[in-house]
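Have a look at these structures, which come just after this line.
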Structure P
């Protein structure tokens, strides 16, 4: 197979070039979805409730707010009409919907008034048409100017859409030079790093272009998948070209040297790709479909990177190997010596430190405070400043819409009274308390009743003073659901951003247990087949999983909140991406152990492999920290921070903890490994 690829190297290069060009244009046909509720499973209560509301009513949940300063009641009414006139704005709700302003305002419920109007400042709730968030929010900004403020779910979506492209370019502009510097340091040719990046870059572009067949990808996939694919699969190219360089010293013919390199490095690259491949497959089984969206893209990306390295890179290298020869330079870093000796000396201390840390870390990472949505925008953005301004003046406000069966006006009136009495509910808008329970709706014009009644349902809009998520908000959701269910045993639907986040929490908590277990089992199976050992997979997984636990415990000890989606994804990604470090070290140790004693094998293995592992870890860590620095999206930022820190922790664990385990469990490894053939010391 290798010989055939190399025989038709020009044709191979041309085919990959054509595919790349096609996929560059194809990626512009892939839409990006910024709405997290679209990724809930179809059976989720909030998904079913949203479907019901869309069928029954034209409007949606008024999940956005505009605050206007220094207006009288009449001026505020006039502004409401201007806001409602903007194409794409609907369900504009203000004080006049809760209280007849022809009546003296002093007669109104004070809490209701303060929900919409206080100190000459008016606050409006409204909806924005899905898909037009950027255009509509721009039109509203033009209307309200710089002095007033706007916030909400659609505003966050619009902000993310605007910033995603520029942030991705900024991340790439920072990352590519850093990776080139790392690769130049790790090689002896100025051209080799360009070949590495070309091979993986081509696979990334093809991966992004083939997303056209999926139709759309999530904003997390768009932001994270390409950079993660680069970081995780760059090792494959490094393995192949280093092997090619070694064989060129032994074989005069470059084509034969490449054939031998492809043959000898295939198993190492395949093993490395397999652990990552099967680890990412576990993401595809998440019920919260952002995980499966990212998983499918990463699995596809790893497969394409593997094909690119084993097919395209050999052809490309043989076409330009003379450039490699002409651009040789001396190694920038001298050969590393005596690291193994130092690590062996501190092996007992390494074990004790990790054993002291791992149990508290395991317990702490399960006690971290989580958020489940995108969260608020940074205050460096207009959206972030506006959120802070509205909260300072009106406090928190989260709307919900309750749908109950239509028909029994008396029961509906009792329900509304009970809802008004629930703590944290600041306003309830329903037909029975804004029009009148005494007036039959069929006697009124449809324009008055259509926002409250459909053919089958009554719609009740609740304003609350909780955040959009958290124990307080989720407790309120359960209280509202219980109250409605006490009147209507079934066919009750609750819709809103906080309700969606409540369902996301319940979904991802279930995903966490299943997906983590599946990841561990699949990677363990790959390691079992690779090393033909029972104990080696346990030791390697313990090494990397301990790094994962320590990484995820940091937010608990630093008293910071962690985005749960980032936590869930990174617990899988870190394990799948960094277990390669342990494989590389273990593979070399097993080989040296057949000729050397335990200590000598560990020393030699570390001296040989620490540089390669450090290069791989530094690339992955750089990718993570740059994602964290450049992204304003809290989910993407948290994935970046956890990935950057996790890669460094995995490196430390593989260099210090794993050798200590090898020294302690050497006899167990020899006994439980098929044909270990370990060297036996002469007594």
Structure Q
């Protein structure tokens, strides 16, 4: 039974003439599951799982209405009637689980520069979204008519596919927003200048959509604030919604924010753990006050159902959207309904498996939930229990080891987890100590919670030896012993700290009185978060990197926010530089190109951000000593395999526990679970 605090958010709601079973929705978010811009079985399984998890409404990722909006073959489109059956399959799966399905229809405009599709980006004016993007094509009137018709055709196809409603995307710096914003629209014809002119294409699109799908409710997704100098702000968008609502029977307004511009604005769209909980909920509240009889949908960094329910309770929204939390745990609503909220796996707002993989043109995944996008394959795996329960030893209590132990237990094996230290959590426990990275803690806390609740034998303070493994009569041994940081001392230079010594400095002090040089070879959050926090405390910080880009392993969405904060805190950044000593309190920066040399003086510490070293000595000894036709099978997971991130650690841990310890020849299945 759900708690009293959740009763209202879990109650039914009327939206556009439809009855939703609750006020929770999954907002549109890109998955990269498409093939030739068509929906696939991965979409069907993905949305079925979230509908099965109890949500009231699912809004599809952006369905691109025209080939000039495709950008990539893995995006989702509906360019002709051949797409109708594929969308119908998604609708059928969602409806079978009791949820409603709306299609978000859009044209990406200038963001859809398509090297993959050999298409040029169409937009209002030839203004790039970033300094490295191609100049887009300013649309002519004939091309505008083509796109308007494409919106209408998409609406008709969604109706024929059996979807329940439509959401027209007027936000996030996509095409209609590009025409609406004075920042991106510098036209002097009938589509530029005044607000009415800049709204003209949106009106034409709505005319066509309402005419083409008269049976479907139509909502509008907007950006309440562009966060751009001279851009649209909430008072402007309230005026826009008021004008459109006067002429169209809008079912709702979905209040988001941001524009797709290579600056701080974009970092707010998928706000990571650097932002506080629900940092933009005030936008939805403004529209709720302005339009009390128009349903308002709220979204962005609503981290849990309990926190989202606050907006309903306080009258700030009518429906609440949780995208990344539903990626992390598709059953969070059902767990709440059954009084099992304590079992929910929490979204970390880390942006690693979702946005980070999108930027690599890969299907989304999740640090917390490595089954994202392969739900059907994992469901098939779990339906087959092993013929014989095996004895499994997991060595290492970090995220890889915890996940491996839990996964092997759920597969029906007898599991013992050994951890050398007196606490579980591994390196994540240290990383979560850095201010701003605290949301990493739920990952190891919830894994430990589930491991102990499952009754798995946990032995801390046990540094397992090869002799103990060989004498233990184990069937399988998962080695998840992690990695150790590297510290390369400067012989005649300032004191050098490895990354974990730097964490101690940041959290336990005393704060440095001199400058700190952060030598960042990896370009990930380990060094960036330390540099940011030291600078926030008034320490003079220099980030030095041999790489050309700053923090290349941090997703662009997060990096744009990081750059803004580093700038505000006065951090000095030196790219394409190598580091050497230049005296007891000085370092020399040597240009990677050309070999020029400059010095930084008054340096108290250098923090070495080199890649870690796999702590794999146990594996290597066992690999040599375990006989080919006897003894336990060995499996590596996480940083013991190779130092990387929690994304790989959890994924490999789940594979090692559920697959490798169960199947004699697991490789084909591993490939199926990772595609």
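All of the numbers you see were taken from the coordinates with simple rules; none came from a lab. These figures come from a predicted structure and were not determined experimentally. Cβ atoms are built from the backbone, for glycine too; each structure is taken alone.
Here relative contact order in percent (Cα under 8 Å, 6 or more apart) was derived from just one of the structures P, Q, and that gives 12; the source is Q. Among the shown structures P, Q, from which was the value -22000 of helix-only ellipticity at 222 nm (-39500 (n - 2.57) for each DSSP H run of 4 or more, over all residues; to 500) calculated? Answer by label: P.
When percent of Cα pairs over 25 Å apart, for residues 281-512 alone is calculated, the result is 56; to which of the structures P, Q does this value belong? It traces back to Q. Give the label, chosen from P, Q, of the structure having the highest value of distance in nm of label points 7 Å out along Cα→Cβ at positions 105 and 185. When distance in nm of label points 7 Å out along Cα→Cβ at positions 105 and 185 is calculated for P, Q, structure P comes out on top. Work out which structure the value 17.5 belongs to, where Kirkwood radius over Cα pairs in Å, for residues 425-552 alone was derived from one of P, Q. Attributed to the structure labelled Q.
So if we calculate mean count of other Cβ atoms within 10 Å over residues 393-400 for every structure here (P, Q), which label has the highest result?
Working: P: 19.8; Q: 30.6.
Across P, Q, mean count of other Cβ atoms within 10 Å over residues 393-400 peaks for Q.
Which of P, Q yields 1.14 for Cα Rg over 2.2 N^0.38 Å, as computed? Label of the originating structure: P.
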